[in-house]
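What follows is a set of structures for review.
A short reminder: the numbers here are calculations on the coordinates, not readings from a lab. Note that the structure is a prediction, hence the values are computed from the model and not measured. Cβ atoms are built from the backbone, for glycine too; each structure is taken alone.
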Structure I
Amino acid sequence: MALNTTLKERSNNSCELCSNETLELQAYAVPPKSNDSAENVVVLCSDCHDQIAKSDYTNVNHWRCLTGSIWSEVPAVQALSYKILGKLAGEAWATEAIESVYLDESVIDWANAEDELEASKVVHKDSYGVVLETGDNVILTQNLNVKGANFIAPKGTMVRKIRLVPDNAEQIEGKIEGDTIVILTKYVKKSV
């Protein structure tokens, strides 16, 4: 979303987090909301935007500005400030800033929503912790007794073009000797 007149006036032509007055201001939609409305957007300088885009909060002194921006009247600014302060919870001043402000429950839910969505994603990993994707080839790391098919799939068997079981991170599907079977991810290694 481009900076429109409403956002420029609301932000006084400065970053709504660090108050940096620069010509390089941009609109940033606070996830998981989209930039379809000015209420979902925060005006950021390129410095704040780049650090947020990279999830790089190591420049702790830069983020001290959040102790002021958390008190903004704009819910999007509150949500983004709260979210970043949460990432800096190891810093005493960040914890104090979070504890000292009263935010509406909907703002806190908004701030935590992206992390909750990320945590709820099912990620399939092989026995070595390598992330598996649909279509990958895997190798069995031990002999598997295939129930219902009356054969044993030997260690080292290549299973091509696996499918991920969507609701279970510990299971994949693949064909061995023409039969589609469910295989536990702890018994496979991703083939390169």
Structure II
Amino acid sequence: MIKKRDIHESQALFELMVHPEVFPFVRQKAQSPDELVFLTKQTIEAEEKGELISRTIMDEWGSPIGTINLFDVEGDAGFLATWLGKPYHGKGYNLLAKEAFFKELFYELGIETVYMKIRKANVRSQKAAEKLPYTVLANESKQHIYDQINAEEKMYNLYEISKDLYTFHIMRKLDVQEEALEA
């Protein structure tokens, strides 16, 4: 479902990234496949330095369909950014990728908090974030971060996913599964 980034996926990812319904929401924009190769090399190097964590989202046949990233990693926190190619919207890939990514971040890589800054105009992404039972709107509880991401203009909402809330969600899911098996 997710794997470490590889420059060989750049052409396929570029074709998906440039769709007009995807491109405005991609953080690392490239104007050509060659530029995406360059950006991917930089991303791989930045991950080696501990500045970010980046994965390619794959479909069930192993084809690259988008990326999921934790940018601006400081200590045990960072900002989530994800995008999927338009043909894969609404098919459950985003949720599966997030679940796999969060498990890796929280239980293998020592991350404690994931933030999401979502444009207030991006209603689709806000609704998706608010569906996640472990996501909290943090505009007030993390006022200093909210003010920082909106220094120019109040255009983002801030969401927080803590390791504790995510773990509680996983444990509750397991309890429900166990109860279903016992019934």
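Annotations
- Comparing FRET efficiency 1/(1 + (r/R0)^6) of positions 116 and 140 (r between Cβ atoms, R0 = 35 Å, to 0.05) across structures I, II, the highest figure is found for II.
- When distance in nm of label points 7 Å out along Cα→Cβ at positions 4 and 132 is calculated for each of structures I, II, structure I comes out greatest.
- Given 17 for relative contact order in percent (Cα under 8 Å, 6 or more apart), calculated: source structure among I, II: II
- Comparison of I, II by distance in nm of label points 7 Å out along Cα→Cβ at positions 20 and 36 - largest value held by: I
- Origin of the derived value 3.3 (distance in nm of label points 7 Å out along Cα→Cβ at positions 28 and 164; candidates I, II): II
- Identity of the structure behind 1.47 (criterion: Cα Rg over 2.2 N^0.38 Å, calculated), options I, II: I
- Given -8500 for helix-only ellipticity at 222 nm (-39500 (n - 2.57) for each DSSP H run of 4 or more, over all residues; to 500), calculated: source structure among I, II: I
- For 0.05 (FRET efficiency 1/(1 + (r/R0)^6) of positions 108 and 148 (r between Cβ atoms, R0 = 30 Å, to 0.05), calculated) the corresponding structure among I, II: I
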